[in-house]
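In the part that follows, the structures are each spelled out as structure tokens.
Nothing in this text is a laboratory measurement; each read-out follows from the coordinates by a stated rule. These numbers come from a predicted model, not from an experiment. Cβ atoms are built from the backbone, for glycine too; each structure is taken alone.
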Structure I
Amino acid sequence: MAAPAVTGPPPESGPDSESGPRRLRLPGLPVGLRLVAAVAAGLLLYLSFPPRAAWWLAPVAFAMLGATLYGRRARAGFGYGFVFGLAFYVPLIAWTSSYVGALPWLALSTTEAVLTAVGGAAIALVSRLPGAPVWAACVWVGSETLRSVVPFGGFPWGRVGFGQPEGIFAPVAALGGVPLLSFVVVLVGFALAELLRRVAAPGRRWALVTLPVVLAVLAVAVGPAVAALRAPAADASTITVAAVQGNVPQLGLDFNAQRRAVLDNHVDRTLELASEVAAGRLARPQLVIWPENSSDIDPLRNPDARVRINQAADAVGVPILVGAVLVRPDRQTTTNTSLVWAPGVGPVEGNDKRRVQPFGEYLPWRSFFRLFSPDADRAGYFVPGDGPGVVQMAGTTVGIGICWEVAFDDLLADSVHNGAELLAVPTNNATFGLTEMTYQQLAMSQVRAIEHDRAVVVAATSGVSAIVRPDGTIITRSEQFTPAILVEQVALRNTETLATRLGSVPGWLLSALGTLSLVVAAATARRRRRDRPRDAAD
């Protein structure tokens, strides 16, 4: 893909002209209507995310955003981008307010909106370049990359690709992961905006309509083409897996104060599983996945917890992946660990959570944030591990992405590189109650299944638990806040998709192209300012 040329088409005459082809101006009050369009675009993008199956709304949202940002100066693009970001993030992550109040929710939404606004300013600048939809989509991927890194290690929630677990775009994840999936969806939207602008421009030349049509058609066709050309993977073998959802005594943060009840729930459901297998009503699993925090009582230090888990493992007769909180030797900090618990033996292996969640599992600047909220001390004192992201269970290499980790591109990719034939996502969403959070996270697991061509077992304390095929489709799932046992046979795979092999390359390459186009756009804008008087302000 070549970098954009510095020189563009000659400016058109007329009061609307800043550079290049005439902008599509909205009737009436331009600024007010653009603000409305930015809000509407943000809301449409939110509505495209699960639990709604409205993935097709995402390109519509970016068509509106593209029309809003086209030809604007950077400061106007920043403002419209901020409004768009607020309209998107405020409803999307409303679950963060469930039990800690509105302040953290609005603070996080505002932070993400500011980072989105930086992308809006950049998109406004590159919108004046030839082939603008391509460069604008690259810039968007760059803004998602930025939000996935800063602040405090990043907040990848809300990446466009995570809202595409199904539909015509989803197969693109196997080609270039979430970054390429986001790029294709956003490109379709920006190409549609460019097409409408050119069609509506006075004195239009139909030849100018060709480029956005071609871009839109090619982008839409990528997903179906990948799905059609991709040869069916040969399964190395199959395995029968079980996900146990024990449920929690009550909603919210206080369930952590009832740790023994949570552990007992998962033991009891596993004993029920063993009984159903013995009666022939369920297939015998070869391994069992418990959720994150299924034993918040450290079973390596607490004999009672150890006895109960031993009871479950011995009854079912296969290894259990137990989500445990382990106290470190300093007795001050803890690890979030998935332990392999073998029947008749006990814990034989473990994998620590490699990326812990800020403001939940640990609190950066604790003394500072304590000044604003007494909930600051609810945050834990977890520290990250540095393991390979895989464990051995029943002769199978199982990749582990604990809850928050599924949102980060590198972690499950590392697990697959380290031999994972199956992926497990033990998670604890009880803190967020009956919100959309668990559905958004399940969609991430579906996209990861497609990206790495691996079956995924999602085990949640309170739901939604699910077993996902390598193509991202859900075989079976539970409801929220009900006990559940899911047992299914799934494929084991040992091949690697192009996305797995490329790893972070697509994301950084698209981000680099976006940055390069921004540099070219800034240089072009400076040259134009030298060559003629400044245009009227937006």
Structure II
Amino acid sequence: MVLAASGKTGMEAFRIGFVAGLTYQLASLHWLLLIPYRWLGIPFGPALGWLALGAYLALYPAVWVWLVDRMRRASAAAIPSEGKLNESHRPFNGLAASPETWLQRTLWCLGGAAVWVALEMIQARFLSGFPWNLLGASQYQMLPLIQIASVTGVYGISFVVVWVSLALVSAAMLLIRNPGTRSVWVGEILLPVLVVAGIFHLGLRHLRQDPPEGEQRLRVTMVQPSIPQTLIWDESNNDTRFSELLRLSDQAVTSQGTDLLIWPEAAVPKLFRYDRETFEGVTGLARKHKVWMIIGADDAEPKRTPGKEADAYYYNSSFLINPEGNVLGEYRKRNLVIFGEYIPLQQWLPFLKFLTPIEGGFTPGDRAGDFELQDLRATASLLICFEDVFPTLARNSVGPDTDFLVNLTNNGWFGESAAQWQHAASAVFRAVENRLPLIRSANNGLTCWVDANGQIREILCDTTGGVYGPGALTIEVPLRHGPGVNSTFYTRNGDWFGWGCTAWAVIFLAQQFRRAR
């Protein structure tokens, strides 16, 4: 993007960044078109959301390209007129107008990386936030590199990727300005290469550490019912799919044995606490197998409004059931999906309800969910749906006694698509940032677990080898014990790196704009 914008006006640079960002977002978020909601047979609502979200997210790279190009111009020295750039270099004149000294070019690269992180910080928070497919998430399989996230969060990985990229651009600038000097580019990439090498070294040292002796493990079974979203909306099918869920769970626990049985988001078709048959079915399963259970189910509380006794607050919840069939805990989802779980501005813009399949809306919860499994000496912190892509929310869910994270999700909205894999790639960083295992129980994939180093371990596959079909997966998860054991710098201090980059970006840009004036 930076290369394409070189030599262009400010508005042209912004347009190049926007087109590049829009192309990327529409390609990577194409699964939004698979939402099974149609208006007169046309996916009008999903298509509108796909375009609107893509256009909004494209603004971030557009602003970044514009700012980085302006920063380069502000710190660039005038192009010499002694003939260094002859007629054959005319297409590269804009790129060749680079900062004159090594220090200026290095500060430009670092400043550009800081601006990128600052924009990601905004993206993760503005309008409730959507930190999906952050640049750092592209490195989720590069385990030695991503260990630094335990200090900086995923934003540190984004910073490194942008810094290296801009260093390569800076090297290209020097080669164009000094075509006769072949080794001139070495100084431009030496510092970022050394930093990346240092990060890899520290990451490898951590990965090579042996697990503690006598490490306790928890046996966990996750059930993936693979219920199409159209059936979830079809109330006439509730009893059938609930019976199948009970059968699948009973079969898995009987054959393999387990300490904890987990059901994904939206697994229970009716209000768990209020429907007698549903409640007895769940608690009876726990009593029969003497097993702990964590389930995803909707919940409701009366509003207690005079004259409107039928009104209620609805929640996307998860529940903890002990082996005696008692409900010991509940967690209510805090970060709701716009147009999927609530309709914004519905009071003033009532036509918006025609763009979404939901009729009402959920109320957000107000506190983190810690589920303590007393006799197993284990504590889980709950996240529902896409809450595991939010670094701050996941960090705030981790308590001093948390042994592992649990994510209950339903990506059945998007069929068999890339959404499941993108979601899991982002979730990897929540494990690394907090040095905790992450158990992901999904409706139709990706049901798996991620160890504390960010490596995706066992993945549930159906009889065909795919990740989207029904089945059950039993795993053994290592537990940590003791307050603050393995607590990371990021868990204790949060997004200090991201906010530091934001402050640096503001100061750096202010200086550059002042110099330009």
- Query: Given that mean count of other Cβ atoms within 10 Å over residues 59-66, derived from a single structure, equals 20.9, which label among I, II identifies that structure?
  - Reply: II
- Message: If mean count of other Cβ atoms within 10 Å over residues 219-226 computes to 23.9, which of I, II did it come from?
- Response: II
